[in-house]
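Structures for review follow.
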Structure P
Amino acid sequence: MKFTKDLPGLVLSILIASAAMWIENLLPIHVIGSAVIAMFIGMIINHYMSDMSVFAPGIKLTSKKILKLAIILLGLSLNINTILHVGKMSLTVMVFTLATCFGGGYFIGKALGLNWKLSNLISAGTGICGGSAIAAISSAIEADDNDVAYAMSATFLFDMAMIVLFPIMGRAMNMSAEAFGIWAGTAVNDTSSVVATGYAFSEAAGDFATMVKLTRTLSIIPTVVIFAFIHLHLKKKEAQKNGISSNDLKANFSIAKIFPWFILGFVGMSLIASVFSIPTGFVAFTKKVSKFLMVSALAAIGLNTSFNKLKKSGIQPMIHGFVISALVVVVALLVEIGLGLV
């Protein structure tokens, strides 16, 4: 039976996720998200285990289908009405930071010789919301697990520095809690890092940074759809180069096949949360389930990622992540100054 084949990889991913969340809870400050911890545990197991074949079907199921389910459930924790209220204040900053990520990221990726998928995964992680955005877009463009792992690593390393430096810089500039919250919420990548950075400055800044970060998360929707169509266009071009006929092109590369249907589930859940009064306890429960499934998916991606392959990619992806992240920090600050928030 197919499920029996999937079981070993699925159970291993769940066990790693459980261990990663336990480790995260042991940390005095949640500077490292459990998703990153799970991914690195998976990579270590992959490195030292000689034969992963028995786990392969379940790893694939978890890294692809379970990941999509996690993103769909995430939508229920995003009340669009509340987010858009806060988003009015941070929208201008986000437009500039997203343009910096994907516009600047395109040219930096070209200059460093990175493949377009890896380059844009790093840009998405920096511009939108770290692991969730990388995971969502990777599903839409059929990215390699090694590219996902490298993109996660690049954004994670910069976040570690920002958790320490942001509060110091914010205080040096005498920023208000609101201004700092917008800055941290738009310039720091992963959710756990945004929360840690915001609350390191003040409780009010932490609350504001978290809400701004959730607003950024909504940009997953148009970004995933756009990249799905770019992926379809590039696949068609490649097929034409290889001499595939127009009839075969229509059969193999339809919008229905390439469209990220899971993103409609994400939108649907957000609309339900916005229209109906859902008990807070139930929303909190679904958010926990979503996070656990996401961590399990990242564990599976780690299990399918080789340290040796990452080494072959060289230092260029890390340089890409550092340059884009630094640009976003500067651009977000300049826009806030221009708006008179600082």
Structure Q
Amino acid sequence: MSRAASLIVIFGAIFADDAWMMGATVFEDFSTNPIVNGWCAYGNTNLFAWDADNERLDVTWDSSEPNSYYYRRFPECLTEDDDFSVEFDMALDEIAAGVTPGKPFAFELAMGFVNFEKATQPEFKRGTGVDATDIVEFDYFPDTGYGATVCPTAISDSGQFGVTFNFPLALPENELLHVVMAYTSSNKTLCLELTDADGALGHIKPVVLNAEFTGFNVDAFAVISYSDEGSDGSLSAAGHIDNIRLDAPGSILDIPAPVISGEFAEGSWRVEFDRVEGVEYRLLRSTNMLDWEPITQYSAGADSTQTLIDNAAPGVGAFYRVQCRRMEGQE
């Protein structure tokens, strides 16, 4: 299997788009603009805002809006055969369910792992219960008369659910919470822990995937504002996220990151770096950090130094990414 990863060059400033290639851990404390660390927004991007003064991500969950994600993609999918985890700090300023006329019931506040290509399709509807697949997430349903509920949730590639319902378990407002969610492949178990300043916030039953569970493929972690399309519930909430730590197998990608230099020369954007034997590279360009267009084909280069060129560089307003993968037959 070929493994792909990227680095980004923005007006001569170079940074890793995927720190997974450097190790098994990614940590984001929002002390600098998270866009330079590979984070992106999709959908209604106004629901997510980097708070530079407080060094955190401010989030609005609004189920009346389309599916929206603040996310970080991985170089390849995590599956039920991988061990992985996420932990983060979270505080809710306000939260309410049943806020939309005609949708009086609870709807989930969510954060977790998704298959980004699937999660951005028009037919992906979390609220129907049958139109969303490849998910491993933390869900919280505010109380609408049946008790606030916390749910660690896994949904397979064929729509099978692995979930536990833990209620009544209400998340306090205006208090800092620490969330840890970990999946262990050896026993196919998803565990979730919530703590506040006084310790554990109730017992949360783990999810144990049964033998009929067909597996999942997730390639991004996201703070999620799901649309309530197709649901009889709705949600409105505001809060912030901080100190996100993602852990995955170190083998997810082991291509060493090259030191890249880039410059404009005679109307072209040129990227140069020392290539790795057995690895091929290509240059991609974007104008919004969301949609990437390949500018060159994958190539391995003939010398120790490789150069990739955009002969139609716009000059301003462009972002560049160098994507690399192992050549066929390389371990």
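Of the structures labelled P, Q, one was used to calculate helix-only ellipticity at 222 nm (-39500 (n - 2.57) for each DSSP H run of 4 or more, over all residues; to 500), giving -25000. Name it. Walk me through the numbers on the way to the answer.
Working: P: -25000; Q: 0.
It was calculated from structure P.
Using relative contact order in percent (Cα under 8 Å, 6 or more apart), single out the structure from P, Q with the greatest value.
Details: P: 35; Q: 26.
The structure with the largest value is P.
When Rg/Rh (Cα atoms, Kirkwood Rh), for residues 61-164 alone is calculated for each of the structures P, Q, which structure yields the highest value? Could you put the intermediate results ahead of the total?
Numbers: P: 0.99; Q: 0.95.
Going through P, Q one by one, Rg/Rh (Cα atoms, Kirkwood Rh), for residues 61-164 alone peaks for structure P.
Computing distance in nm of label points 7 Å out along Cα→Cβ at positions 37 and 133 gives 2.5 for which of P, Q?
Working: P: 2.5; Q: 3.3.
Answer for the origin of the read-out: P.
No lab work stands behind these numbers, since they all come straight from the coordinates. Treat the numbers as computed from the prediction; the structure is a model and nothing was measured. Cβ atoms are built from the backbone, for glycine too; each structure is taken alone.
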